[in-house]
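The data blocks that follow each hold one structure.
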Structure 1
Amino acid sequence: MRWLGYEAIAVSIDVLGRTVMSRGWARPVGELPRVISMLPRVHTLIYTAIDVEGTGTGPLVNQEIINLLRSKADEVLYAGGISTCDHIKQLKDLGLDGVIVGYALYVRGVNCEK
């Protein structure tokens, strides 16, 4: 059996407002800064803004949140509300390492050719 290493693990945090949620977004865990402070350092952290998940209305994250996440992770990915190439560029400009596009691909796709 091969053990998974540090770089093979990603932690996903689902956030409603500034509250981390669990159990299918039904149970509040705590405020984002407190929950992040309790995490060990991880390779990849996925932040999902459930306020906008599946809406395509645009990302809901700011530099303060990204800095907080970056304090505990080497790579920070974002999910929630993404539906255009401009949304992806906005997130890249904030310094995120990647995005997860789900709903937009299901509905119509996102074409970001150069």
Structure 2
Amino acid sequence: KPQRTSSIISTEPVKNDINHLKIGALVRNEFDRLIRNNLLSDEMIKHLLDEKYSKLTFNVNYPILRKINADQSTFDQRMINGYSRYWSTIYKINGKRYFICNDWYEKSRTKFLNWVDRLK
């Protein structure tokens, strides 16, 4: 008769706390929530399309949003200098389609969370 074993309890931290999420997952989760709750105004979208705003606000080197051009391949639109800088997921915000920048680093976590708090 096989012996019963108890469940294994993981020592890994729970990943649902925003402080434990990797920066990319945090950004995606928060943008999903902001979009779902219609918290991105047209004015804010204009800012997120701007490279200078993205650098000053998040310390990210590319515009956070890239508007999708229906006449161009979505693959090509995600590329900058031969590197994919945008997630492949298409986000529909206020009736328009966008990609979200994937080039996030830990150094931007606090700036990003402060920005999210200001939107609430």
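Laboratory data are not the source of any read-out in this text; all were calculated from the coordinates shown. Values in this document were obtained by computation on a predicted structure and should not be read as measured data.
Match the computed value 18.0, 67 of Rg and Dmax of the Cα atoms in Å to one of the structures 1, 2, and report its label. Value 18.0, 67 for Rg and Dmax of the Cα atoms in Å corresponds to 2 out of 1, 2. A value of -6500 was computed for helix-only ellipticity at 222 nm (-39500 (n - 2.57) for each DSSP H run of 4 or more, over all residues; to 500); which of 1, 2 is the source structure? Going through each structure in turn, the value belongs to 1.
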